[in-house]
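Each structure below is given as structure tokens.
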Structure P
Amino acid sequence: MKIGVAAPVSLRMLAAHFPGELLPIGYEFAPMATWIEQLISRGHQVVVFTHCQGITDGQTFTSSNLTIHIARQRANHRARDFYAHERGELQRFMLADRCDIIHAHWTYEFAMAALDSGIPTLVTAHDAPLQVLRYSPDPYRFVRLLMAISVACRAKHMTAVSNYLAEQYRHSLLYRSEVSVIPNAVPEEAFQFGQWRLEHPHDGPFTIACVLIGFKGRKNGPAAIEAFAKLRLRIPDARLLLFGGEYAPGAEAEHWACSRNLQSGIEFCGRTQYCDLLFRLSREVDVLLHPSREESFCMAAAEAMALGLPVIAGKNAGALPELIQHEISGLLVDIHSSAEMALALERLERSPELRAQIGYSAHISARKCYSLTHVFDLYEQLYGQIC
């Protein structure tokens, strides 16, 4: 099958298919490159439709089983015309290189371009734009909400990465057809690191990790730092590793913590390459703390489960209660209470046996629900039905 993938893609992660070529960077977003590699490994011809800043004109790279079409993305004011230029360039590539089906990820410019092309399209929703606007109320997020509503009104075939998100589209964004729920897939490397970790439990100081894109608002990073500070009063040698752009040395999170004298025991790790992140989580960490107020799926939690790490997350935080079974694959708490998060952390610190039990159950659950094999079997069935 010739499958188009319209999505933000980390292009350099696909460079091995184009020896001697220098691909633009594209997006710093690992999952879509993994997605494309999986389709190729299953014998499909894959055509990628994406865009990138910093190029003056559209570019195309072709190998035996992968073609990448890259549209130019404007640096500013894209939302003022609902990404009209980017959508037009993507659609031009789609019509020139027709596929049996286009799988458009996210309900914004990629999905709009695919629907405009008239080619059979499957749209996958990855976030809840109304909830995003709630926590980030600005004109850009409002435009994105309008784009998502437009896609929901036009799309014939849609999947969502969680039941929570499917309900958002059915009840809040006017989608009237059936939404198939297919979760995100966790790369095989996470399960391999997890198998090693289960066989070699961490025996150093009790170490917590947070992996977050964003600090305040929806991601609720300050609450995690406050919870850790409370934990340190009872467990002085505990450590906290903070991963993500806003958690780099000297960035927003460190300034916030230092201004309140809460930085003790914290390593501000910043943005970290995916394999390096998996390595550190599997070797150094006992628990993943995820303080986010709302998630439509949460790759960080799913990957932590694959690593055999207990996850502490919000009991009302969007899709997180779907991923995590309380007391079985993690602990669900009130993430608005730093004291409650600290008590959950202390409970896991005091009981290595409970940590091991929950970590093992989390690993098994993630393998069953989020493996590449399971997720892509579901998508291949859906591609066949649509075509």
Structure Q
Amino acid sequence: MFSELTSQHRLLIAKGLRAFGDGYISVLLPLYLLELGFSPLQVGILATTTLIGSGLLTLAVGIHAWRFHDRSLLLVASVFMAGTGLGFFAFTDFWPLMVVAFVGTLNPSNGDVSVFLPLEHSVLAKLTGDRRRTAVFARYSLVGALLGATGSLAVALPPASAIRLMFILYAVLACAAGLIYRGLPETSSAAAPQRRAPLHSSKRKVYTLAALFSLDAFGGGFVVQSMLALWLHQRFDTSMATAGVLFFWTGVLTAASYLVAVRIAGRFGLVNTMVFTHIPSSVCLILLPFAPSFSYAIVLLFLRSALSQMDVPTRTSYVMAIVTPEERPAAASITSVPRSLAAAISPFLSGYLLGVSAFGWPLVVGGGVKIVYDMLLLAKFRKIRPPEEET
């Protein structure tokens, strides 16, 4: 049935399956854990643990990916994803869930922070020329955003008594993604064995970007979707169904923004697009706790969603453009790992702050940190252009 699919189509389908699972898990997880009797702080600790575990695994894979075929690594990652779903279905006590969260692939955010990311980015970059690279990554992000939004909406479908079964569905989605990955040709994934280090000529640029992305991720960790759902529940008493519908529409806006980002980047450049769409979204985030009603909060969330993720396809395209082809797996991993490791501290702090006050201090702190990141990125990289912007 899938034999006629191209490698690019396979990656897009698998991305969509995983995004659907991440979409409903990020909304379901905090409210499910609260129903189990966990405190907001414990919810934050579990979110932190998932990000730390994902980050360490992603870093290890990115550094050693050149030794293996990406297809093999993607299949192993699918096994980890299936095991994660089964583990969260089987256990309800805090410490067993901590272990599963650390070694698994559960994603508490509305973005992809898993081990799949650098592998898929590397393969897509190999399949795409410079002129089409940003558009391809925008399409990749678009599929993830739309299916993630649909997943957020789907969280309202099962009755309360069947919520745990959603973790079984997560495992089923992992198996389906594995079947899709299985059709990838080995010859189009792994690079030939090389004697050079995973990073060489681009090492300084990659490490600088990794440090800056760490700062952005730290700010974003305060408002991962699970913690935002928790804040909305505390502040406005939103139900799981209401949060699911809200995050569906924010996901749709985010998806549409990826297509707009391609046009903006073609006119103004990748770095400018990343910075000057990101800053207004951070301002909306800072203003969110001051919203006098749920309606005003929705407007700010929608504005933020229409702007905040335009840097996703442009950021990915930029990283793949300014490094050599053989450095791409390591560069993708080292610059995406901060999305897990640096962000891992923030949900813990966010959970603590929300346990003290429902005002929304995590949103103010997160937005402020993100604005600092944007200013530093512009200062450091506005003169380092990808090949398509040099002609």
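No value in this document is a laboratory result; all are computed from the given coordinates. Just so it is clear, the structure is predicted and the values come from calculations on it, not from any experiment. Cβ atoms are built from the backbone, for glycine too; each structure is taken alone.
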Mean count of other Cβ atoms within 10 Å over residues 131-138, calculated, reads 20.6; among P, Q the input was structure Q
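Once distance in nm of label points 7 Å out along Cα→Cβ at positions 99 and 371 is calculated for all of P, Q, which comes out largest?
Q
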Relative contact order in percent (Cα under 8 Å, 6 or more apart) computed as 31: which structure among P, Q? Q
Upon calculation of distance in nm of label points 7 Å out along Cα→Cβ at positions 283 and 315 from the atomic coordinates, which of the structures P, Q produces 2.1? Q
Identify the structure, out of P, Q, from whose coordinates helix-only ellipticity at 222 nm (-39500 (n - 2.57) for each DSSP H run of 4 or more, over all residues; to 500) was calculated to give -13500. P
Match the computed value 2.5 of distance in nm of label points 7 Å out along Cα→Cβ at positions 19 and 363 to one of the structures P, Q, and report its label. Q
Looking at distance in nm of label points 7 Å out along Cα→Cβ at positions 43 and 379, point out which structure of P, Q has the largest value. Q
Given that log10 I(q)/I(0) by the Debye sum over Cα atoms at q = 0.08, 0.10, 0.14 Å⁻¹, derived from a single structure, equals -0.36, -0.58, -1.21, which label among P, Q identifies that structure? Q
